[in-house]
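Undergrad: Multiple structures follow.
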Structure P
Amino acid sequence: MADNDIYDLVVIGGGPAGYAGAIRAGQLGKKVACVEMERAGGTCLNWGCIPTKTLLKSAESYASLKKMDELGIIIQGVSVDFAKIIARSRSVSDRMAGGIEFLFKKNKVDYLRGKAMISAPGMVEITEGQDKGRFLKTKNILIATGTKMRRLPDLAVDGERIMTSREALAMKKRPESIVIVGAGAIGTEFAYFLNALGTKVTLVEMLDQILPVEDEEIAATLARAYKKQGIELRTGTKVENIQPGTSSVKMEFVKGDKRESVEAESLLLSIGVVPNLDGLLSRNVQLDLDRGYIKANDRYETSVKDIYAAGDIIGPPWLAHVATFEAVQAVNGMFGASEPRRVKIFPGCTYCVPQVASVGATEKKLKEQGIPYKVGKFPFMASGKAVAMGEPEGFIKVLSGEKYGEVLGAHIIGAEATELIAEFGIAMRCELTLDDIHATIHAHPTLSEAMAEAVAATHNEAIHI
């Protein structure tokens with residue numbers, strides 16, 4: 001084995017957990033390699049977070065142009081070049097992946113292409129791809145292989161009639177009609193994107209609300225907005241007997257004892273993810289798993305010494321920003337830079353219109369846990385900035401401890417919700433109270449004023465409602 005194949009750390013996977021962990025190790029002066037099957041950035045950058053937000057920006061811009069007359073601007077002859085929208089999303093992903101590759105070089109990370117297998121503790125073999133046949137000896141291994149989209153058994157994904165989000169990001173043409181199965185963040189975002197560009201969208205969710213992990217009131221508000229936009233919602237409904245044909249897909253919607261035959265040009269599966277462990281572990285390496293995900297302790301170490309795991313592969317919440325945090329914590333811990341922390345407080349964001357963002361507990365969760373709490377709410381229609389922007393839809397809700405006034409959770413639906421939520425995340429991380437937020441002057445006119453007003457509303461002190 002060549003000396004250049006001996007490392008302090010080998011990271012398997014180049015997504016938000018993998019590349020962040022590798023770069024952090026490089027910053028610490030360690031010799032590190034990152035092995036990625038496809039391209040740096042992983043699913044998030046190449047087939048998830050970044051390209052979907054690029055598509056959503058196009059859809060949102062088109063929808064905004066169609067209502068510019070409300071702002072006194074008359075625009076005629078606006079049309080959509082769907083192929084160009086898709087092509088732009090791919091070019092943005094390529095550019096960002098190139099940025100990660102630059103950061104690897106900057107931090108002296110060896111970037112290897114291929115499929116990695118842990119053949120024994122301290123030994124990684126590249127079994128497929130460009131660097132096939134290389135053996136990497138290492139003191140530490142960080143598994144960051146993430147997840148892949150869940151599929152239905154016996155239903156072939158062809159990228160035209162049947163798709164997952166990956167195939168949808170490379171659509172050659174816009175379907176005239178589509179059924180989206182699963183109303184989590186991914187399904188909800190694709191529903192907005194396609195509907196805004198003219199596709200007849202039916203969004204189906206087997207649970208009783210869209211965005212099932214979000215606050216019930218937030219989800220209900222988004223449901224009303226989607227119905228107003230023309231998206232058909234079917235909650236508490238299953239999709240069965242899916243039969244793809246040459247030009248359409250037939251299926252049945254099942255709700256209770258009622259069945260309904262439905263036909264659409266395409267069907268998009270957005271039914272969750274499964275852990276990506278394919279070919280990762282040899283017979284010599286047995287890791288403890290929990291429902292298929294790798295179990296890791298508070299230092300992100302697995303059941304085998306010096307093998308660590310971070311990101312989606314260790315289970316929910318399956319968020320890119322959480323994955324990055326976990327990997328950096330794991331690397332800091334394994335090399336003694338700082339004591340690692342497990343994730344407790346994190347934002348969840350859905351980039352539809354109106355946007356949805358949250359951090360901490362929902363009202364339902366607080367009730368289940370028997371925690372006394374107070375509610376403060378402020379509608380964007382009472383925000384001068386939101387009304388001036390032509391975006392008065394939605395509200396901010398903050399949940400606080402009844403005794404001390406600490407922030408227990410915050411939920412936002414409306415313009416720039418995904419940006420605004422960070423303030424409440426900081427408040428929870430630093431254990432600030434409502435009084436601390438209320439006493440902080442927020443600039444006028446801004447959307448952030450609504451956050452201070454929501455806090456003030458907890459004590460009936462909001463000025464503008």
Structure Q
Amino acid sequence: MNKKGIDFYIQAGKRALQWQSEHIANMKKLRFDTIAVHGVYSMQEALDFNQGSIIEPIYMSTSQTYRDSDEMEAALSYQIPTWCYSRIANPSMYYYEGVLALIESYNSGVDASCIGTSSGMAAIQSACDTFLVVDPKKINQKLNFVATCQLYGGTFQQFAVRKHEERNIEWRKVVNSMNIEEWESQIDENTRFLYGELPSNPSQGFFDIKKVAEIAHKYNLPLIIDSTVATPALLRPLEYGADIVVQSVTKSLFTSGFGIAGAVIAKKNITSNIDNDAMKADFCMYLKTLPNRDNGPEISPMHAILALNDIRTIRTRMDVMSKSTMKVAKFLSQHKHIEHVDYLGLENHPLHDIAKKYMFLVDSEHDEMYGEKVNRYGHLMSFIIKGTAQQTRDVFDEFQRIWRATDLGRIKSVATIPAISTHSQQGEEGRKLANIPQTLIRLCVGMEHPDDIIADIDRALKVLDGAKYTKSTPEYSAGGASSALLK
């Protein structure tokens with residue numbers, strides 16, 4: 001064999017990286033929809049490596065082979081780009097990560113990178129745990145982080161149980177996230193990051209991202225934002241000073257519901273009080289090549305490409321879903337059996353003005369339909385029934401077009417009662433902090449015609465007038481409990 005030497009591969013790798021950076025720079029000049037459709041997959045790659053396929057292939061292989069020992073050494077010492085092993089990297093994952101980095105940083109003026117994870121919860125753990133390291137120079141250091149109470153139930157459990165109870169890492173709770181002084185009062189020398197979810201699930205919590213980012217950076221801390229509900233089509237926190245965004249891609253981005261996926265997207269050169277230059281310079285690459293390489297929470301190639309296919313139409317879908325949700329929210333706000341509606345798009349919502357400051361349909365000013373920036377508030381809303389917990393369940397049980405499931409962001413409308421499902425484990429006290437009573441129903445409006453969703457809700461609410469209906473659907477399918485067990 002004619003040995004080429006390690007330097008040959010390193011130089012070839014540099015040329016590949018140069019081409020890649022130029023291609024991404026050209027993609028950044030395009031509109032959001034074009035980036036979402038094409039991502040970082042190029043015609044040149046299609047012709048050179050993928051038999052001309054115009055859609056990104058699914059690379060199901062666990063690993064790649066190398067031409068010789070020199071290429072292997074250069075690759076596994078991270079001196080050249082490599083797929084090496086799908087626990088770390090894979091071409092399908094690369095395409096997925098590339099498009100998310102581009103759309104989360106769209107028009108923000110910052111460079112960002114992304115790492116795909118197997119779920120949204122894995123993304124949260126990856127983003128947070130990297131900072132929860134004890135300084136070896138400080139003895140008996142008790143770490144803490146500052147985060148809002150208005151969080152998805154799974155996040156609440158990860159913070160309250162996995163971190164606070166099991167690892168003695170203190171979660172300092174912010175009850176009123178609009179109170180900047182409350183954020184600042186929780187910070188001390190052992191604080192590692194600030195964290196918020198907006199809009200929050202299900203209570204529609206929101207806060208001033210710019211002001212919280214300024215507080216974080218004042219104390220040399222990163223701000224991490226869970227932007228799952230908004231998606232990059234309506235909100236891009238990196239543009240407003242956040243350092244890191246986590247996405248449960250499973251939800252709105254992966255709307256078909258074909259799989260589970262997550263992502264961490266971080267700007268380059270994040271703020272942190274941890275002495276780790278590599279981590280701060282490129283947070284996601286650091287995660288990929290070190291912590292997540294060792295812990296293995298990466299996304300599968302199949303789910304990466306399935307999610308990527310849904311991401312292509314995210315702007316259009318979020319526009320339609322947002323408009324439909326507004327129509328449903330307005331209907332419910334006038335209904336005799338509804339005590340309260342939580343939807344940021346309603347002008348009487350206490351957080352409407354701050355949400356209006358940040359939430360816009362991306363590129364609406366370049367859309368012939370609008371010609372100006374228009375606010376959109378997403379597909380998630382909640383409403384409180386005038387009545388008891390049992391009456392709330394009675395209404396919920398009458399839905400026929402709205403699916404009862406602990407899911408959101410689907411192409412089909414989905415509802416749940418958080419107190420008995422997504423937020424049941426955090427207990428009554430935790431739900432009270434997050435303003436989640438047992439009479440609250442969370443609704444995520446899909447792509448159906450909104451009039452049909454309104455009709456389904458209206459019909460279900462009539463149960464409170466004493467109306468009774470007979471369901472035409474079978475009790476259970478073979479995929480759930482056996483109907484024989486229910487007889």
Structure R
Amino acid sequence: MKISFITSECVPFVKTGGLADVSGALPKELAKLGVSINVFIPRYSLISIDQYGLKLVGELRDTKVRIGNIYVDYSLYHLQKDEVNFYFIDSQKYFDRHFIYTNDTDEDERFIFFQKSVLDILQKLKLEPDVIHLNDWQSALIPELINVHYKTNNNFSNVKTVLSIHNIAYQGIFNRMALDKANLPETKFFPFGPYEHYGNFNFLKIGIITSDFILTVSPTYAKEILSSEYGCGLEGVLQNRKNVLKGILNGIDETQWDPQFDKIIVKNYNYDSINDKLINKIHLLKYANADTNEKTPVIGIVSRLVWQKGFELMEPFIDDLLSKDVKVFVLGKGEYKYEEYFKNLNKKYPDKFFFFCEYNNELAHYITAGADIFLMPSRYEPCGLNQMYSLKYGTIPVVHKTGGLSDTVIDFEENPDNGNGFAFINFNSQEFYNKILKALDLYTQPNRWKLLQKNGMSLDFSWNKSAKQYLEIYNYLLNK
């Protein structure tokens with residue numbers, strides 16, 4: 001089976017969020033299952049040709065694709081890594097920027113160019129994929145581009161398309177001029193038509209309508225986006241295609257996130273040696289020059305600091321929480337108001353509240369291994385990885401019951417035998433705080449606490465498990 005995987009970001013080359021983690025891990029696991037896989041990604045200036053040893057594909061140097069009424073050059077670089085072929089589409093005009101995503105006036109054009117280049121490469125290199133796997137709005141036009149421009153082309157005559165929605169809040173919404181840049185027919189742009197969405201041209205809507213199958217990154221999120229609360233205006237379009245909509249939970253990279261093998265933390269451990277987790281807790285406290293009383297519960301947060309993550313819920317109770325014998329560690333960057341809020345708490349409670357306003361992978365591992373409790377009060381969470389990391393490390397999560405958090409965290413109060421954390425149902429401060437207090441109470445009961453840790457640490461969040469489910473979807477489409 002031949003898969004072409006189209007993505008706008010990918011670990012280890014470039015990352016802003018979870019899409020990059022999926023793009024780096026899933027193709028590698030699919031290759032282990034015998035799939036021939038090619039990954040296509042823009043060659044942003046942030047991706048060093050020399051650092052990664054990218055090789056120029058000579059026969060496609062300075063090739064042109066049409067964008068509206070102009071033709072734009074691209075070059076192609078290649079790298080084989082972990083049995084996966086990575087193709088990097090290079091364009092100084094579109095990808096030589098300081099950021100992956102921009103607010104520039106040609107943002108639509110940049111990713112129209114990317115998608116048209118992918119189709120041009122597939123044709124010229126005669127790669128002939130069985131399935132083209134698209135990810136988010138940046139590649140969602142490809143099925144329609146094939147329908148309009150390549151209908152009679154043998155390279156695409158039998159191809160199937162799968163669209164993964166990693167976060168439906170990001171849709172690629174532009175004015176109708178994007179239609180002309182994509183060289184798509186104006187006859188399909190009319191109120192409630194396939195190209196129109198509230199007067200604009202919506203990349204993701206077109207992908208939802210035209211793809212053969214639609215995936216999200218957790219089973220619960222697949223159900224949630226059918227509702228007006230979570231569908232971000234596309235719930236009606238999704239309702240029409242719910243028979244080909246499915247959620248597959250993301251995996252985690254256990255070569256990086258497993259306390260038995262983690263090369264960053266100071267002491268490796270598993271459930272049988274769970275007492276060694278304490279060594280990591282003491283190391284975390286020393287890292288912050290904090291009092292190292294090992295009995296004091298440590299609460300951790302590792303997150304982007306944005307509206308989605310729900311940190312407003314902490315404001316009504318944070319002073320009461322910090323009046324108790326606890327320490328709180330927060331790592332992350334994001335919107336100014338959240339950064340300022342946490343900075344002020346750091347100033348107000350310098351011995352109890354420790355805020356690190358940065359991206360720091362090393363410290364993320366220290367907090368995950370060293371904390372006792374991990375907080376994720378997200379308004380919505382398509383999948384979430386940090387709650388899975390915390391479960392793997394025996395750090396008890398307290399989460400809002402939504403999306404992937406609902407699929408991974410089993411509330412102890414609802415299910416004492418199988419519980420692995422705490423989950424509040426309604427998005428409000430009191431319910432969140434009540435669950436934190438329940439967690440702090442249970443922390444003082446070592447035998448029951450260890451049951452939660454064992455239940456979490458024994459779960460299988462490997463990408464191998466998830467990759468097999470993707471393979472089932474591909475086979476279903478090809479055998480349909």
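Undergrad: If semi-axes √(5λ) of the Cα gyration tensor in Å, for residues 58-249 alone is calculated from each of P, Q, R, which structure is the one that comes out at 27, 20, 17?
TA: Numbers: P: 38, 24, 18; Q: 32, 21, 16; R: 27, 20, 17.
This value belongs to structure R.
Undergrad: Rank structures P, Q, R by distance in nm of label points 7 Å out along Cα→Cβ at positions 106 and 298 and report only the one at the top, that is, the highest. Write down the numbers at each step before the final one.
TA: Values: P: 3.4; Q: 2.7; R: 4.9.
Structure R comes out on top.
Undergrad: For structures P, Q, R, calculate distance in nm of label points 7 Å out along Cα→Cβ at positions 122 and 194 and state which one comes out highest.
TA: On the way: P: 5.2; Q: 3.0; R: 1.6.
Looking at the calculated values, the largest one is P.
Any read-out appearing in this document is the output of simple, stated calculations on the displayed coordinates, not a laboratory observation. This structure is a prediction, so every number in the text was calculated from the model and none was measured. Cβ atoms are built from the backbone, for glycine too; each structure is taken alone.
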